[in-house]
Structure 1
Amino acid sequence: MEQMSAKLYLIRHGRTDWNALRILQGGIERDLDEQGRKQAQQAALRFKEIPFQVIYSSVMSRARQTAEIIAKSKGLEVCLLEGIHEGSYGLYEGTSIHDFEQKFAEKFAERSLLSFEEQLQFQLDEGIDSGQDIIDRVLPPLHDLSRKHPNENVLIVTHGWVIRTLITFLKKEALDNFRVRNGGHILIEGNGETLKVVDYEEAIL
């Protein structure tokens, strides 16, 4: 008997004020700004024809608020899911992305010369997650959801770094060639053992 797949729609939360200012958030809590709430409402309209059986969210407030706006349009409750929170930037959370990129410019260049597997393991500095750190904590709950919801549509509200790392890991592509827009989503199919990216074009910048 063929194993049934779950369709996992992973969406990045709506915009926060720090997103607008291009400040690293990581584990710091920020609420959606007005534009972020509009992005969540737009996502709800985009998903209007998709019959979701369940909606999950990262435990972080910006993801949870996005999920609640979409869930209200579907008449569903939001289930919080551990493990899909944003990656950690360590001591650099709360600083500008420009300054961060300038500080680690040489390390980013060094990483770009490595193999895909080495890039995934590469850590910019102590306290900053590597791609592998994110994969190690995100894959288990996604496999669990795939087993729990075979042949169902599942919405998962998470974070940009999480989605970008999933795309690069599952498609074996370079780490630094795209960004994920606020409110953008990707579609992954999972059977409990493997995950496959079906579509990600809508999400990337």
Structure 2
Amino acid sequence: MAARVLIIDDHPVVRAGLRAFLDLQEDFEVVAEAGSLAEARKQAPAARVDLVLLDLELPDGSGLTLIPELARNARVLVLTSFLDEGKVRQAMRQGASGYLLKHAGPAALLDKLRAAQRGEIPLDPEAVRALASPTADPLAELTPREREVLRLMAEGLSNKGIAIALDISEKTVKTHAGHVFAKLGVRDRVRAVLIAKEQGL
């Protein structure tokens, strides 16, 4: 039985190319596509997918934020153009089943997809080297505003308290918090605060 595939990428040409290639394979069936976080959240449950090919750079946010929810029901393979050590670590901590780069050839990509279906964790050689390198500053990727939100979390403020302190809406605080969690590779406030305290924020 063919694995049901969801392609999440903001470039229609990339999606079309992947679909055309995978549709030639007997063991994969592309059942849905999405070009944004919002579209992916609508498509994934309805499509009942087995495998997700996920780009990280999407118009409405980082694909990293999708990994925990998608990984509950499918294998999630990051397929991106850029290698970033922090993103590799975050993706794998969030539950990704592999990290691949788009410059890989079609045959190599197909081998990696089949490896994922066998329960293996396919990684681009460059991603392997990134994971093997010493851990970088976990706060390095946070924007100044995200650092401020995390600092106030560490001080014990609620979302409402942070909103008042920064003169922004609670909704905006939640958005920043979600970005902080994704970049730190954690799923909740408690773990984010622990990292903040470890780093002396």
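Using the calculated result -14500 for helix-only ellipticity at 222 nm (-39500 (n - 2.57) for each DSSP H run of 4 or more, over all residues; to 500), pick out the matching structure from 1, 2. Mind dumping the intermediate values first?
Values: 1: -12000; 2: -14500.
Among 1, 2, the structure yielding -14500 for helix-only ellipticity at 222 nm (-39500 (n - 2.57) for each DSSP H run of 4 or more, over all residues; to 500) is 2.
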Given a value of 0.35 for FRET efficiency 1/(1 + (r/R0)^6) of positions 34 and 154 (r between Cβ atoms, R0 = 25 Å, to 0.05), point me to the structure among 1, 2 it was derived from.
1
Computed 1.3 for distance in nm of label points 7 Å out along Cα→Cβ at positions 42 and 58 - originating structure among 1, 2:
2
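Out of 1, 2, which one gives 1.00 for FRET efficiency 1/(1 + (r/R0)^6) of positions 98 and 114 (r between Cβ atoms, R0 = 25 Å, to 0.05) as computed from the coordinates? All intermediate terms of the calculation are to be shown ahead of the outcome.
Working: 1: 0.55; 2: 1.00.
Structure 2 accounts for this read-out.
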So if we calculate FRET efficiency 1/(1 + (r/R0)^6) of positions 82 and 170 (r between Cβ atoms, R0 = 30 Å, to 0.05) for every structure here (1, 2), which label has the highest result?
1
Given 18, 48, 29, 5, 0 for P(r) over Cα pairs in 10 Å bins from 0, in percent, for residues 122-185 alone, calculated: source structure among 1, 2
1
Taking 16.6, 54 as the value of Rg and Dmax of the Cα atoms in Å derived from one of the structures shown (1, 2), identify that structure.
1
When relative contact order in percent (Cα under 8 Å, 6 or more apart) is computed for each of 1, 2, the largest belongs to
1
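Bear in mind these aren't lab numbers, they're just calculated from the coordinates by the rules spelled out. Remember, it's a predicted structure, so these values are computed and weren't measured experimentally. Cβ atoms are built from the backbone, for glycine too; each structure is taken alone.
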